[in-house]
Structure P
């Protein structure tokens, strides 16, 4: 499917007209990783210590998709004169550049090549090893089935920072209180996937990042070896929401975090290959030991209407970029994405990869906490999308001239949240990415009535910290599940201090709500029975009871008799 990569910034309205040329980029998928020089028993060969420690801390095993693509396969492709652009260990293939279709035909016949995708027409498999034709969706499912405060110009806040006009976008999340507690992102690594970081190497707002070596490095996945500081400014603006430090003007939500600046998006390109660039960049972030990915990018429609995504594709598992985001989460990283700016367009729905099962999709509100009309619409049935919201209407960001400006888009609500997530994780570094995700959601001001516009609402990160402290203390005796383990029907008993409306959620280890019940709890003892869940996959689940003054958690296990 040819995808138009939409940089999620509201003020971007220009149109580009480009000549149609024959596709020159292809994704070559390999059959296997047989005879690889790498082994899951020696992860230090291909993962940093940070990446290994992240897995160990969260109990995540090294898997085959952690292994790099077989270098002998890559070298064989080079023999045919093609240029290797990016590699994807998760999808087991490489992106190549070639002007010769005959060469592509020859490469297809190599015994280790499974299939080849054309960048311009990705929705149809360009070549197959047999005459058995099937759609891309069928192929993917077969191979990769994963499942407020008033404006204050010089307010210093609670942390001693002089936030200036950026105060409101932090204070509405109680971020200044987190800063005062000493949680400013120290020790956390954020990978920023974007379209370029123009002048971020010279702008004064990033002086402290440079002085303290908080920019760990840069990498260009569009033009390997290119200087990302010479490219589009969008990533620089996004970075300023997290890492900016210009007292009295702009303080980011994670001014003490460290950053990888990764260019995955070609501002001048309309090719599906950019989704694969994104996946390769996410893999690099994983290998380099990043804790958090921020992606203010979205993929919806493209120049060729026949190749467009539909809102039905925003199901959390269909697009390559969403599948990549899900895998990134499975490696222990926390993935934050802009929900999209299509709320007032015919498209309306969220974009990929914000739809990903495990992605924290961020909607936009204004300085008063009111939803911005442009913020994309999700769903609130079996899953909540967008997940939460932050200030994205007239957010305070840095310009390429080094001045402070107001800009609008979910492009900015996403990094504001990503920075705060770094502060939260810093506070409890032994926590899992799943617990970070749920704590943020449960701290939202719409937690008892999430919807398709703002999800769980605007989070309060001090409340999120409290929720995580409760989880980490293992307070499970307040809610009893029986039988536990269960195979079909089960019940939960708990106490409430007063009459109130409650929601009981059963959540799997990907953060998906697999069952939900709304009830009226009475003061005193309560018991609720869940219906037969025999069809639910075996595994570990978390049961959460949410009310006006009630937040209970209990772990349970589904087994098959």
Structure Q
């Protein structure tokens, strides 16, 4: 087994490897997802992408179902030309088949797919037909389709729950009537993967004439097993696999095309099969279908999910940074996903943080990095994800590595209407001791700034250090105050920038960032005051 799928040639067809056809039914079965209706223009956009993916067959729709679907099949057939087979679905009804033939008139490689349910449940309750009558309908439908089209696919709906002997009898008859492909869907997703694979093996050895046609697998995802069932069917000898982009479809959906083809790229040599799908188009196809249908792809969706190649655990990040294959069996570039990503969260370790800081251009020595890592963890505990903007703001707090003279230790604010805003502040001074005060103001920011002023002024008075002191107050004024949300989401990190002006007209800037905007303001104000104090001893 290849340990990692890399490069666009992973689906190459070496000598002795069986080519499995891929029928994409996003435009037909996928459209049956609740709320996923597509108009003709949208179907054309997806059809273009399916051509870039290099699928073998595009099932374009069910022409008899509506004028809109009829027109969509006409447009897709015109677009595709000879680049792929264009398939149209019908019931085993002459009018349906005639409509499909008319819609496929422009197709250079047309296929009509017709059929009916063969399980006892379908025969008794839905179709209300005897086994003999259903067999007669099946044969007549295939013969009718052959009047218009040389390529006819018969689907034995709910084959997974059909009686084996009856299923074999019908498939033998439709093959004799001219079917070139026989499709045995697990319509309700009821079978375990090994059961579906065993059904395929059974049919290949018990149906007369089946070696001369293509046996197709079509699995639904009601038990979350559609991909596994499809792979088991292919391993058992199915020559065609049917799927949708993102696995969309009726109820719990269909087998996901992207999962099947990448699994076959990774394991195909073991079972002697390959596809001709261009893997590097998978991510683009997924995003297009999600955009058009409005059905979002879960972040943890295999192959195409936003988090499929994202690493947030510190242990995983460390491994991936050392060697990507420690936690990735697929090169994300192979499926058009760009590069792996290191997602910084509360679970991230030191290696991931240092790596990202270095990528952002910060060279941090070990002593300062310990402080930065500690602060990073505080931010990460409050946010689901720490973004680059968060790191930029965090690094600004450290002022290029210069140690702050005064540090904010505790801030607690009470405010509201009709309360009077009060701020309780604890600062750690240059001597390492903590000082505390509680001050009121016209609002939480005013109270916080006044408390910081009072603590620093009082400390200098008590220590006989009279820098910048006039009548018991610092001789600086707040010149500018600005606040902005610098990251995404409702838990955005807020950045505050302030400018203080001293008696000489010099301006000192400060920045601070935190999930709490009052804390951001205190940090920014204190950052600017520290610059003022440094300037006094420079």
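To which of P, Q does the computed value 26.8 (mean count of other Cβ atoms within 10 Å over residues 277-284) belong? Can you show the working numbers first?
Values: P: 26.8; Q: 21.1.
Matching structure: P.
Suppose you compute helix-only ellipticity at 222 nm (-39500 (n - 2.57) for each DSSP H run of 4 or more, over all residues; to 500) for every structure in P, Q: which one lands on -6500?
Computing helix-only ellipticity at 222 nm (-39500 (n - 2.57) for each DSSP H run of 4 or more, over all residues; to 500) on every structure in P, Q gives -6500 only for P.
For distance in nm of label points 7 Å out along Cα→Cβ at positions 181 and 373, find whichever of P, Q sits highest and give me its label. Provide the component values of the computation, followed by the final result.
On the way: P: 3.8; Q: 5.6.
Max of distance in nm of label points 7 Å out along Cα→Cβ at positions 181 and 373: Q.
Please compute Cα Rg over 2.2 N^0.38 Å for structures P, Q and give me the label with the greatest value.
Details: P: 0.96; Q: 1.40.
Of structures P, Q, the maximum of Cα Rg over 2.2 N^0.38 Å occurs in Q.
Readers should treat all values here as calculations from the given coordinates under stated rules, not as data from a laboratory. This one's a predicted model, so the numbers in the text were calculated from it and none came from an experiment. Cβ atoms are built from the backbone, for glycine too; each structure is taken alone.
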